Structure 1
Amino acid sequence: MKIGLCISVIVLLARTAAAGDDTGTKAFDRLTTAAHNAQQSVKTIRSDHPLLGEYLDEVDSTAKDLSALYRTSLKKKQAPNRLPGLYLTSLDADSAALELFADKEKLSIEERTKAAGAIQGDLSLKYEFAAELPGGTFPSVIEVTVDTVHGDGQPANGLWVRCNPSLDGVTKHPMFLFNSATTPTTSFLPPGYLVMWIESSSGGFVVAQQDMKLGEGGKNKVTIRFPVP
């Protein structure tokens, strides 16, 4: 899919913001602008592609709602410039994908529909996670432990866990890494719609993969039992 290649070239707003700017606010501004522009980009064709239009309506609405939750947190206990880089990276991936919609030569209708659905799934999970834990700092990370097991229930040791936004799929250079081999291994991930895969410790062969929905019910600590051959 073309989107994964384009999103891999992202310059994080967190690295370029001027002193005093809140990187979270800038990232959410980028997201809401990209969502609105993507929605407008299909205005003349949405009657022929209703699912695409429906996805982008939901993306636009959810992006605004999620941004509003973040701005509310800044008025409470959330300190500026404290959103973790992994959350900012995840938001920027959604924004970068949506910004591609304006160039009709880059993505087919099928690719835009698939991307819009994945982004909607991602933002909905981020919103659900944040809305379940209101009142303090903005909820943005989940502690994820992965246990890799064989079909007979025995531990599968010495494997590596990798993760990307679902819309990127499995790539050679993943966005999120678990820095120790299984089993188990623990890392922090942003809430959202992700693809997780397991690689062999030698050669980097993909052993297994599955889509993951993180953030449901506001759970900030989860354990994933990942079956492998």
Structure 2
Amino acid sequence: MKVIIPSYKRADSVITGKYLTKAIICCPVSQAEDYKKHNQNELLIIPDELDGNVSKKRNWILNNVKDDIICMIDDDVSAIAMYENDKRVILSEDEVYDFIEKYSEIAKAVGTCLWGVNLLKDKIAYQEFRPFNFLVPVLGPFSVHLNNPCRYDERLILKEDYDMSLQVIQRYRKLMRVNKFHYIVKQYRDGNSGGCTSYRNMEKEKQQMALLKSKWGKIVQIPKDDINPILRMPIPGT
């Protein structure tokens, strides 16, 4: 198992690396010295020409990290957490690794190659009688790949995680989202610099959603007042 933190132009602000000290930061060659200066984590160095957008980077990781379980987690994740007795419980580093191993085995038994966690951190979003979803997107901040044969569409530099989810569902008829657990992440609206924020703006968001819809048709619904698409699966299930 490998836990990889893709990062770009954030050498001095890799929040996840402080939380998961045994995770590996993946950064481009030209920024490696800066990342070494500011971080104690092991580095995975990607050639500059193979970096440049998040889809290319994720594909390079999938192609070059030879492990059965590859967890990719964004560099601005401060915690993996859950709710117990109405209170948020933050997993320790060792608990995160145990959590990844445990649910990877469950995902294998279910028969899929991709799983993740709830994207909503509000406790009202967790329905205790629905521990899993199998037809909802697994988003980029925390995604676990189990010898995943699918690859990210490198034209999609903002909605690549929605596309990957659709690829996996098309191929396996399911992925897996563990609803009890969620990530706490610093959003681009919070003033994050580097990473995808270096090319993200509203016009680019709209272009990327249009491209996603052109690829997948009526499965992808574009809301009027949100930057995230709604996926309507043409197969039964939740």
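A few remarks follow.
- Parent structure of the calculated result -13500, given that helix-only ellipticity at 222 nm (-39500 (n - 2.57) for each DSSP H run of 4 or more, over all residues; to 500) is the read-out and 1, 2 the choices: 1
- Highest-scoring label, criterion being distance in nm of label points 7 Å out along Cα→Cβ at positions 130 and 170, among 1, 2: 1
- Source structure (of 1, 2) for Rg and Dmax of the Cα atoms in Å, computed value 17.1, 50: 2
- Distance in nm of label points 7 Å out along Cα→Cβ at positions 202 and 218 - structure with the largest value, from 1, 2: 1
- Label whose coordinates, when mean count of other Cβ atoms within 10 Å over residues 154-161 is calculated, return 16.2 (choices 1, 2): 1
- Structure from which 150 was derived, volume of the Cα convex hull per residue in Å³, for residues 90-185 alone, options 1, 2: 1
- Test item: FRET efficiency 1/(1 + (r/R0)^6) of positions 66 and 106 (r between Cβ atoms, R0 = 25 Å, to 0.05) calculated as 0.45, pick one of 1, 2: 1
Only the coordinates and a few stated rules stand behind these numbers; no lab work does. Keep in mind that what you see is a predicted model, and the values were worked out from it rather than measured. Cβ atoms are built from the backbone, for glycine too; each structure is taken alone.
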